[in-house]
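Participant: So, here's a batch of structures to check.
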Structure I
Amino acid sequence: MTIDLNQQLETAKQYVGKQYAEALRAELSEKTGLVVRPIGAGFIMTKDYNPARINLLVENEIITSAAMGN
């Protein structure tokens, strides 16, 4: 089975504007089959690059963008 990363990113972008919660992160991870990581103030970030990881930028508890990698 091949994962279409662009399609998974489009799914993640549907979460932009929502309030971040761990349950929401887990839901997106289950939907896409990918690792989902919140980034922003208060979240631990590593420097490893994973092109098949969804990063959710969280500002003031709101998801402001979604991107792949980093």
Structure II
Amino acid sequence: MPTTPTPPTPPENLTWQKATDDESAPEYIEVAFGADGDVHLRTNTEPDNIVTTTRVKWDAFVLGVKAGEFDHFVGL
């Protein structure tokens, strides 16, 4: 029977940064950069559900956002 891989456990000492300046925002994304180069993302509403990616993939995503590659998602 196939098994589901266990996702990596992020380090305990991460410093999470809110991706909003709106103190009254009910929902937002938080980002943390690990010492190992990994980038961790979560929402404030589900802080135990963490997505981990590499710094290279994160940098490519940020460049895509800055270039407007995801603008068609705004307002969905």
Structure III
Amino acid sequence: MDYKVRENRLRRVAQRQGLQLVKSRRRDPRALGYGGYMLVDAARNTVVAGEIDSPRALDLDGVEHYLTGEETQ
């Protein structure tokens, strides 16, 4: 599956669960947190999974695992 298509699909899944998928804005591939994601509770504006700009940032596999509770291939 195309990377952007998968990202958009996960954004919609998160939105249906009341969450917002946030992507790191870092542009330097060597920077800490580059390409990472976190999930934010949209109502409370609190982080529920991952943390941008840290080693705890999620990749798309981690986001999918959190949202679905299933292992990804």
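Participant: I, II, III: which one has relative contact order in percent (Cα under 8 Å, 6 or more apart), as calculated, at 35? Show your work: numbers first, answer last.
Facilitator: Numbers: I: 35; II: 18; III: 23.
It must be structure I, since only it matches.
Participant: With distance in nm of label points 7 Å out along Cα→Cβ at positions 28 and 44 computed per structure, which member of I, II, III shows the largest figure? Could you put the intermediate results ahead of the total?
Facilitator: Numbers: I: 2.0; II: 0.5; III: 3.4.
Max of distance in nm of label points 7 Å out along Cα→Cβ at positions 28 and 44: III.
Participant: I, II, III: which one has volume of the Cα convex hull per residue in Å³, as calculated, at 75?
Facilitator: It must be structure I, since only it matches.
A short reminder: the numbers here are calculations on the coordinates, not readings from a lab. Since we're looking at a predicted model, the values are computed, not measured. Cβ atoms are built from the backbone, for glycine too; each structure is taken alone.
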